[in-house]
Structure formats: C-alpha cells, structure tokens
Structure 1
Amino acid sequence: MDWNLYLNFFAAMFAIVNPIGIWPLWSELTDDVKTKKIRRDIAYMIIFSSLLILLLFFFSGRYLLDFFSIDLPVFRIAGGILLLLTGISMIEGSATKLSERNEQGDNEMEMAKKRFRKIIVPLLVPALAGPGSITTVILFGAYAVNWQDYLALTVIIVLTFLVLMIVFESSYFLEKKIDHVVFNVFTRVFGIIVAAIAVQFIVEGLGQVFPGWTG
C-alpha cells in the first residue's frame, strides 16, 4: 500500500472540494428553503451527484477522454474557463441570485428537486465536481496499481464528501450565529479565490499544450 499516494490524494481532495470554503455559497443558495427536510434532501442530491461524477471519472476518466479524443490539458483549459465564469459571477453576486425561490410541489421531495435543478450551477458544477476535482481523481487514479489502491482512494473520496455533508447539516446552527452579511462577503472573497484557481488551470493547460508559451 502506497501511504504517500493516499496522503497526497487526501490533502488534494480536501483542498479542492474545500468543505469549509463552499459553505457560504451553499448557505446563500439554500438558507430560504421551507423546512430542514427539504434542505437535507437537497444536500443529499448534491453529495450523491458529486460522488457519482467523481467516481465515474476516477475509474474511467482516462478512457472517457481518450474516447472523445480530449487531452487532459485541453480539458483543464475548458474547465478553467467555466470555473472562471463561475468565480466572476460569485464576485458580482449573480451566482447566488435565483430567478424564483418559492418552489411549489405536492411534497417536500418535489420541492427539493426543483431547488436542486436551480443550483446545479454553480454548486455542483463546477464548484464540487468541476475541473479541479475531476482532474485530480483522473491523475491519482492513474497511479493506482492494485485493488487496495483503488479501495483506499475511493474511501478518501467518500470521506471528503461525508465531511461536506456534516458542514451542510451544520448550516442551520452556524447561520443562527453569523450575520447573513458575512455570507455575502465570504461568497465574494471565495469567488476571487475560485477565479484565481481557474486562471491557474488555464495557464497550466496552455503551458502543456504550448510548452514554449510559459517560457
């Protein structure tokens, strides 16, 4: 078992998914839902969808990119552009502006699904299952050489999102202690960080596509 590989992957996943950093965005997008049950259902949908996407790319990402003849650097550039647009929208405040928040439905699950569809962008893609996390699972997946490696790396992915679920579940308590203005500020600051990460992805991708460009 390659413990160095596992520790590096653990650090990379927590840094990119960033359960604490994503919390203000989650709060602004869901703090008005009618009941805790609806909010919990939305969180489960976000977590499950993110896990499904990342595990898919972890086990078959290289094959998917090869099938569509997409190089990893090109994927990094495309994802970086999408992430940059999200970062800009977070800074401007438009990322958390929903056209209509008062969802109606026959039951709580139906209302949760309606809100989930509205916040897929930017919360699910590209914040959680975006270019950073997808590229990370593809790269580290390529280092797995046996079933123990695949199992350990899969556990790390699941563990990362379990921590994220705990953060989402704690939202009600945290929001009672912190003024909503703080969420607005943190969302915009996090938007700057997201934009910087996006530019880094684009620069690194361009550097790989055009090796002499960065020089």
Structure 2
Amino acid sequence: MDDPRPIAAEAPYTFEMPHEIELAALKPGDGVKAIFRQTEGETKYGAERMWVHIERIDGGIVFGTLDNEPHDMPLIELGMPVAIPLTHVIATAFSKSNPRPATPSRREYWDRCLVDECVIEGRSHVDYLYREEPDMAAKDDKYPDSGWRIRGTQDAIEADSDKETPFQYIALGKVLNTDDRWIHLIDSPIGSAFQWDPETQDYIELD
C-alpha cells in the first residue's frame, strides 16, 4: 500500500488528505480509500485507488474488506480482508448512521491558467504574471479559466522556443505546487500584472 503523505507533501495544492477530524470520526460501516500496489508480477496500472468497508479500527489500523473489484490486480479481489493504517487513507465515506463531521473549509485551486512549461518543470520560477479576461475554457470544462497567465524567466522561455507547445493550460494548484511565492496575489482583479524583483524578493505591481 502506498503511503500518500510524501505525495501530499510534494503536491499540497492538488492532493488533499482527509482532515484528522474525519479520521477520528470513522466507525464500522463507513469506508476509506487507499492506494493499493501489487508487488508481484506485472500490472497495467501499477497502483489502484480502492475503497475498503470498515469492520473495526484498532490501534490506528483500519480492518475491513475490499469494496472494489480491482481492474488489474489478480492477487486481490472484492471482499478480501485488508488492513490499512489510518495514515494511508486518502478519502473517507460516511454511512447514513454516522454523518460526515464538519471540518474547517479548505480552499481549492482547480481553476485553470496558462503557464510556461519551464515553470511547471521547475526550470524557472514564476517571473511575470498577469490576469486577463478568461477566454480559454471550453463549453464542457469542469473548471473555469481563471484568467491568469504565468510566465517564466526570459532565458527559460527562449530555451523552449523550438517546442511546438512550450506552455500548458492547467490547474492553478499545479503551478502552486512548483512555486507558490505568488499565492498572495491569486485574488488580484483582472487587469493586474506583477513582476518578480530579485532585490526585494517579492513581486512588484506593474501599471
């Protein structure tokens, strides 16, 4: 079973772990999801996220039965008994008899932006960013265009000049996972523009 904590540490803006209040409220009859990985033989997917029906919780371990039919893991099957550390739970499901507890609200960063690939790949910091009228979202997109356009340094952009598509249209959270120094600017209005200033180690607002 994969430990999701390193994943959450690397991608805190896009990989959300259950709140400790949720974990403490789990009871038999509820469900938890974890990342299963088959360690023998080859599989198509490598790992699968599957649900477990809770029978009991003891010493920080969830004991229950697999509540999914694996797509490509022949060594395990629906209904098989499993044990999962609470630290490895990536999602929770509460039964009607045990309603989900209230937890502090968490902001999500799934709205889209246009960003230079050099920023996503960590070859450049967010050097210049501006927010324009959103115009890239397709009709059936689940998340809207935020209007943010995020650029790397000029040297990094020029190094990618031979690429057919040196930019990506992705979630704001994926940019923040790489460089979140500009998060305090994320609610700036349309028409805003900022440039990184290496002397002050902060962004300067441009006219």
Structure 3
Amino acid sequence: MCGRFAFATKRETLKRQFKVDNLLDDPPINYNVAPTQQIPIIRKEADTKRLISTAHWGLIPFWAKNRKMAHQTINARAETIREKPSFRHCFRRKRCIIPASGFFEWHTLGELKQPHYISLRDKSLLGLAGLWDTWENDGEIMESCTIVTTTANSFMEPIHERMPVILMDEDHLDWLDASNEDPKHLIKQFPSEKMQSWAVPSKVGNPRNNLPELIEPVA
C-alpha cells in the first residue's frame, strides 16, 4: 500500500518535470502527507494543458451516498482496478499524476515497525499513478483521489510486499490521455536500480508531525 508520502519541491521543478502550466508560486511543503488531507494532483485539460490542483486523499466515487468510504479508498490495487466499482470508471477516464518527493513504508522486524523513506537516486520527483473523481451531494462538491498500487519490485520486497505505481516520465502524457480507456500497459514495475531508501524517525507515524527531519536517515 501507500499510506504516507512527502511533497517538498519548488515551482520550477514541477514545471520542468511535469510540464504544469498554471503554477505561479512554490507549492506548500509537507514532509508527512497523510490520508484525508488535500494533496497535489496533475491532470490534463482538453487543450492538452497540464494543470495542478488539490484533491482529498481518499476517493469518493460520484455515485457514493456519503463520504464515509474515503478511508477505504486511499489506494487502488492495480490487479483489480478495471473491475472494482469504486475505480473502474475513473481508470477509463479520470486519471491523474500525484507528484511526490518520496514515500514512506514500514518494515516489520519482529514487534518493531521501522519506517523507511523511499525516493529516487537522481533526486527527481516521483510521478505516482492516481485516479480522481468529483462527488456532489446537497450542494457540496468535493474532488478526491487515490493512489494506484502494485506488487513490490525487487528493491521494495525486503521492505514491503506492495508499492505505489511510479510512472516513467515518458509515460506521463499517455497516462493522462483520457482518450485511452485502458492504459494497463503503463502499470509496470519501476526499475529497482533507480530507487534508494533509508530508515527514518518513528515520529513520522504521527501525521501531526511535519518536519524536514522526517525524511532524514537515522542509525
């Protein structure tokens, strides 16, 4: 799964790597992004512009009667994404990219759960595959999203059995293209040799903590 990530970057980096057209200022930094928070998502408009906005982390399908199910939809398993009612219509038409500096995963060692921070060796941002939807009820409108996950690659296997789907930069445009209703070929193992990780402080487990030290290595 993917239940926590970091987002600490500059406007110039987002524009260069993801070709976003509407970012005027540096985005807010969050070293401990957690479910139910508003998170950055990148979408493509009909005129081919890529726009960045925010959405509630925890997908609420357009047909949901209320917002309660959002706690169960922070992730969408790639293996069942085309069949699950919560995700199948979004997979066809409403895909997004969730930019991240890195993500956290907990490695179980006996009774100890050690958090690790996983990022890219070249220090570029991760483009996580996501889905989004718009929910309306009694005048309330909410945009929400989920992160697509898959089985761990050889790098992640010693830490956790699953990981977020990390898109290759050259696949960003195809993933965002709503005219392609079945881009399952883009959900593939990210190259292990491009990844790095290290143990980080346990205080990352508390979403109220938001400090640069949360992504710094500990002994």
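Quick notes
- Distance in nm of label points 7 Å out along Cα→Cβ at positions 42 and 98 from the coordinates reads 1.5; which among 1, 2, 3: 3
- For relative contact order in percent (Cα under 8 Å, 6 or more apart), the highest value in the series 1, 2, 3 is held by structure 1.
- Comparison of 1, 2, 3 - label where Rg/Rh (Cα atoms, Kirkwood Rh) is highest: 2
- Distance in nm of label points 7 Å out along Cα→Cβ at positions 18 and 146 - structure with the largest value, from 1, 2, 3: 1
- Label whose coordinates, when distance in nm of label points 7 Å out along Cα→Cβ at positions 66 and 162 is calculated, return 3.3 (choices 1, 2, 3): 1
Throughout, read-outs are computed from the coordinates displayed, never taken from laboratory work. Here the structure is a predicted model, which means the values were calculated and not measured. Cβ atoms are built from the backbone, for glycine too; each structure is taken alone.
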